[in-house]
1. Can you say which of I, II returns 34 when percent of Cα pairs over 35 Å apart is computed?
2. Here Rg and Dmax of the Cα atoms in Å, for residues 194-249 alone was calculated and came to 15.4, 50; which of the structures I, II was it taken from?
Structure I
């Protein structure tokens, strides 16, 4: 960074480099702007540089500026990264997923550009080049400019490390209610080669039926194999939407809970679970809780246990043994 000019030269630049001009430029982009936009507003490159070197403004990326000093919020950095990447650039992958509320916030900022463009990476920015990105893959109205949620899911699936992560991506996307199983299915079928595509396509019917986590997806075939009724998934018990039951069998007052989420052992979540279970007891409802080991390694035992509890609650059905059941489940 160059040394700020001093004396008469600095006074002349200050007289012309009115910071309020930059304030108006970045009003729709969370304070991010470009050198071209600054020059269009009447500021020279030297005047803009003076604003930066004097600490009044910031330049997170080449030819890209922020119209304020101090910490730069994530949204402003995203707009600045888009401005830096230029023509055809869109936010994608985890960044687009975070904006659409189904991915956790994190670095770096992911940007996809057309394959015919070569954009140098910058600290905190990951550039992807795509041969098949079209206008149809970009949301027409949401800002900052980003991929549609269906395209975002396909991009994320390509980087999933295992089936569990792939299924979590799909389930989390549908849980936002800004896409559907039908739209995701169409997007997956339209994609040339998406890793975990078959796994996702096979799981979509169950996710569409209400399974919102990988554990819930594992639970569906356990009930099916053993002739047990399928619970209503994500049942809203409290009218204000502050409490949901993972699986609820209203006719027999039984509900299932699945403990497999990251951070599920945080104190606040434990207390919330206690309140929910206590409320079930008050309402004379039976609660059965399961984790990863139960559904992956003990599926038949889980089913047999459920059959006993359901029978106690008046279920008229019968437990059906499957080929995987041990001699005495």
Structure II
């Protein structure tokens, strides 16, 4: 967001001042692996002869949105997503076809087994799937997705993911239910970004030597932010989304710092108010703002459907 483009020229002159995932129906009860498997935790990297795989997290979502991936919410199931960073360390793209070296299972309560995972790769400008050879020495975000019943979603502590890479199996018990967080974040961020867009829509299309339309734009923006501020701060992110949430709160703080000094002078003289507008714009770090927006969208891609993308 480049604020210097957004100040109204007339006021400045007069006063000198934006997968399809195929879920499996519940399998018949079956025994969990009898042997104790090595634990695979978030951030840990495992390797095979031609693959480097890092577990980013295991989350339960009611809808999945990322670049090239869009799965709508369903009434009778949620999506368990094992999310990895995967890299082909071989010499050619044929050295790594994800579905030939990687497989997953999920056990609920140690007996219900879910195996019908789909593998989809987000971003990177291409629509890769699990059966697609991956170019060497490039990082990709790999989603391994399976449908699970709502009962299992409500008890993530009773879910165990098994990751098998080139014949070696690992288990992960760190499963995070992010359904409520996802829904609440979408609502709060939608209201937050809507208020910002409405503010700049007014500012950009108002040409007046009278400061009152601009004062009203700031009043409305402050009132809008006050309504969503508590909702944003009360969000409780699962650990997988903590980095993105921290960036979101930094964006909110930056927006508040932009509004506050101007709103403090809403009843001041035209000259003082116009100077506050100018100073607030000059002090706004648009580069840091844009970087945080990028981090939010990378870390919480389900927010791509909000207006964050166009801030």
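Nothing in this text is a laboratory measurement; each read-out follows from the coordinates by a stated rule. Please read these numbers as outputs of a predicted model, since none were measured by experiment.
1. Details: I: 42; II: 34.
Structure II accounts for this read-out.
2. Working: I: 12.9, 40; II: 15.4, 50.
Comparing all candidates, it corresponds to II.
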